[in-house]
Structure 1
Amino acid sequence: MVALAYESEVDFSAGVVAVVRQGSGIRDQRSEKTADDAHDPLVVILLGPTGSGKTALSLALAERFGGEIVSCDSVAVYRGMELGTAKPTKEERERVPHHLIDVADPDEVFTAGEYSRRARVALREIAARGRLPIVTGGTGLYLRALTEGLFAGPARREDLRARLRWSAERHGNAWLHRVLRRLDAATAEPIHANDTAKVIRAIEVCVAARKPMSEVMGRDPLRGFRLLRIGLNPPRGQLYDRLNQRCAAMFAAGLVEETRGLVGKYGPVKALDSLGYRQAFGVLDRTMSEQDGIEAAQQGHRNYAKRQMTWFRREPEVRWIEGFGDEAGTASAAAELVDSALV
């Protein structure tokens, strides 16, 4: 049982860690992977940090191999959130069929589990049409939910949640995130410190399962497909330059006004706490100037790209390409990989 009277970060996090480590100890609980069936249809997974050119590469591969694109982006699922998500344009979506884009309103709850269910349906339907499914995006948790599945989560612990919320208010969101990092660094890595709902849920799962959340995922792995993971790893400095330019372009194109319209229609919903929109909201409520908002968004995107690479480095059997997805050499290298996998 977790005591709820710890007064310091060390005491509280150590107490939670102690509970998680009780029993038989922490060990890998993921389902063992079965050998690929050579007759199973191929799924291409394009992964990499934001701004690395995954969209451009997915379009090139889809047009060359007769594919359809399944988005793997936790913000692109929301309607009306255009400028801050770098969604494929209307023209790009007309060139190639896309799935899991604009499937929910910003005030709806859309979980990794829901994404996994819908994406698996899309993969089966695409393959049944004789087309090549291409999963593209940078949300690591969604990708893991799709390929490895999610376990049936434990029931909510309102007493623990109340204590964690109180602790966040007293010590700050960064403090709570450090607690999660001590418990489960792999899960903490892609979660922003200000996303307290996800942080609290992850800690709750660690306590209930008595092991890291990342080690109890994978109870329902994707079956019936062969997976080809292709990762983009462009030069870090050039990537950061692109992200800086993209953030500035988002604001210039009207991100603040788009955010104003979304807030007016849906209120300050959780979806608007995502990168870009969070900073645009700060401009709206006058807690920062537009230039400060741009710089904060640029820094946020650079930090997010770094977290994404840390996460994706843990993905198995990734064929890494050192370049951007919109470069001819990258497209050729990726096409060779797909050709070989199809043969």
Structure 2
Amino acid sequence: MTTRRQFLGSAAALLAGACARAAAPAASAVAAAPVTPGRLPIAFSTLGCPGWSWDRVLAVAAENGYSAIELRGVGGEMDLAKVPEFSAARIADTRRRLADRGLHVAGLGASTNMHETDAAKRAAGLAEARRFIDLAPSLGAPYVRVFGNTWVKGETHEATLARVAAGLRELGTYAREHGVTVLLETHGDFTQSPTLVSIMRQADSPGVALLWDMHHTFAFGHEDPEETARQIMPWVRHTHLKDSLPPTAPNAGAQDRRYVLTGTGEVPVRRQFETLARHGYKGYYSFEWEKKWHPEIDEPEVAFPHFARVAREYLRGAGVVAG
């Protein structure tokens, strides 16, 4: 027999769940990422090949069966608006060359940190994000990524979250005018689901969603993939995947993990793929090999083909078929 206390507790839980669902966008309403016929929905970030030319990026992506490229610097230039191939004079040719290779642009990665309190730094970050939003439609890119990124010393977490959410809402309004969505990456201090849900609800914008860095929520947020998915999946539009091992160097911090080839570390990457597929994720499974920041890790000539092979195995095991 159900007691009055049990009944009230169950009712409250159901009501809370209904409110959460009402506050989140419908994931099923999000358009699926375009996938090249015969290929799977995999992408890689150019963060993994900082010294490569644009020609080299296109060739390797096509040769290894990728459907998309995520842009985070090209040929050493991190400000994508300054990359020659993305100039107004050359953008049409760049789009043609992407199409000839059967490739799409998954999104653009800005360096904007939404936590900034310094007025000049905040203005510069927002200006960079707007430049990327301006560029995105000409490349057919649906998303521009920004960061949260850290708790501000001397202020409450609530105050930091409110400022991050306000900045996202501002950028989201601008992005909607360009047919683009701004994505907050699960990165830095913002790798736990309750924090991310709070930001999304405060931002409350159809022009704002999440980029789920699945490595960071597991390794630094200490959450199981299924636990994270249950809470943030309605806002997830893009993903980053990578593998790592705990640091071994003396006096190394928890953040100093060693990036390793996919499937050779302790991050449950296969299970992350399966979790995304089970929750109906329709975006790209994007490999973020942080060669730009960690030059000691394997070369992209090794890491990119390896990820493509492993991703094909994981996706097929999860029931995701080629386009």
Structure with the greatest value (metric FRET efficiency 1/(1 + (r/R0)^6) of positions 109 and 157 (r between Cβ atoms, R0 = 25 Å, to 0.05), set 1, 2): 1
Which of 1, 2 yields 20.4 [Kirkwood radius over Cα pairs in Å, calculated]: 2
As an exercise: mean count of other Cβ atoms within 10 Å over residues 93-100, calculated from one structure in 1, 2, equals 17.4. Which structure is it? 1
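On relative contact order in percent (Cα under 8 Å, 6 or more apart), which of the structures labelled 1, 2 is highest?
Numbers: 1: 28; 2: 19.
Biggest value here belongs to 1.
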Answer label among 1, 2 for the case where mean count of other Cβ atoms within 10 Å over residues 69-76, calculated from the coordinates, equals 21.4: 2
For FRET efficiency 1/(1 + (r/R0)^6) of positions 141 and 253 (r between Cβ atoms, R0 = 25 Å, to 0.05), which of the structures 1, 2 scores highest? 1
Kindly point out which one of 1, 2 the value -16000 was derived from, the read-out being helix-only ellipticity at 222 nm (-39500 (n - 2.57) for each DSSP H run of 4 or more, over all residues; to 500). 1
With distance in nm of label points 7 Å out along Cα→Cβ at positions 53 and 285 computed per structure, which member of 1, 2 shows the largest figure? 1
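Have a look at 1, 2 and say which one yields -0.63, -0.80, -1.06 for log10 I(q)/I(0) by the Debye sum over Cα atoms at q = 0.17, 0.20, 0.25 Å⁻¹, for residues 229-300 alone, as calculated.
On the way: 1: -0.63, -0.80, -1.06; 2: -0.74, -0.93, -1.16.
This value belongs to structure 1.
Where a number appears in this text, it was derived from the coordinates with a stated rule and is not lab data. None of these values were measured; they are calculated from a predicted model. Cβ atoms are built from the backbone, for glycine too; each structure is taken alone.
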